[in-house]
Structure I
Amino acid sequence: MALRLSGPDPRLQASYLDALLEMRAEGDAAPFELVAPPGPGSPGLDFSGERLADPVTFAQFCAWTRSQERPDAARPAGWVPGTYRWMVTDDGGADELVGRISLRHVLTPWLLEVGGHIGYAVRPSARRRGYATRALALVLPVAAGLGLAEVLVTCDEDNAGSRKVIEANGGVLEDVRGGKLRFWVPTA
């Protein structure tokens, strides 16, 4: 199946919620939920799975996520502008969300040490099909368009699958910090 990157889209609600439930069953729904406490300049966010089941809330979540590309968008303290895309396949005429990828436009000290520019997650039922490798390849030109000649992508030391994704896209290991492998990936 061909993979494309899509902006957050309310029409993908059912597939998104299915992916969230798969991640939750695995013990890590964080990549698909967005919850942040109130802080300076932000009322906080509660786009938990339960709230995302409501179509109105899901549409608000999609709009908020799309808005994060703008440097002037409201966001929780410490968050940076980012481009968020969903990995989508066409499964017999119906789009299916298989994962998500995010591109942070700038690095904070924490992102430089641990998080990197790019993060991605693939739902368990869609893993080992090359989706993360393809999604990373598709988002690199977006990073280049932002003026980033290379991006930092990290993964846990024991995550062989993610390491292969990064290396398949030209990632060069710089070092290991706090249990994270830190790779620089050229965007061109």
Structure II
Amino acid sequence: MAEQGHTVEEFETIMQGLVVSILGLDVDTESVRISWPTEGMPAWGILEDVVFLQCFEVDDPYNRPRENTDSYEQSPSEFLRETSYTSVMQVNLILYGPTSGENAKSIKNKIFYPEYQLVLSKEKIYLIHDVSAPRRVPDYWEGSWWKRYDMSMKFNMLVVKSSNVPAIDSIEVAIYEGDEGDKIAEINNE
């Protein structure tokens, strides 16, 4: 079965690259991290800017409908069945550091820029234009208040799943009549 679309992990990687690009960071930096890494990540200091991404599919009325199409693209004995739908993905951003507020505003504004929209559209990912305002939520840890801003964005992502379905080789039809169920005709098409 072939599939077009991205897994959550692939989506996270795309979003990580996008945020790195928007903030103008070095690609090899650990400043934009995907939350819940299996191996963990090193801690950071109160004066370091760090962004955490949390990506996941959300329930939405728009991601429930499915569209099915069948075509003879494989061979006369097989159908190609495609099921397409929209997956609604949410990205939560948790920003720490002295410029976390400015970084959050920059992401909120620049995500609408055509160059970033083009990058996303090439991946069949489209921003839902209802981007939340960054929220200031200072974090108290080990006797200090750490600057922190949170924000969320949602995206529509096209998903297409393809599978081969065998065609019907033959069909047998019988017609019965009356109370006794007498067979009056039989059609055998091979």
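With respect to volume of the Cα convex hull per residue in Å³, the largest value across structures I, II is given by II. Could you figure out which one of I, II the value 2.1 for distance in nm of label points 7 Å out along Cα→Cβ at positions 125 and 149 was computed from? Label of the originating structure: II.
A value of -9000 was computed for helix-only ellipticity at 222 nm (-39500 (n - 2.57) for each DSSP H run of 4 or more, over all residues; to 500); which of I, II is the source structure?
On the way: I: -9000; II: -6000.
Structure of origin is I.
Comparing relative contact order in percent (Cα under 8 Å, 6 or more apart) across structures I, II, the highest value is found for II.
Throughout, read-outs are computed from the coordinates displayed, never taken from laboratory work. Keep in mind that what you see is a predicted model, and the values were worked out from it rather than measured. Cβ atoms are built from the backbone, for glycine too; each structure is taken alone.
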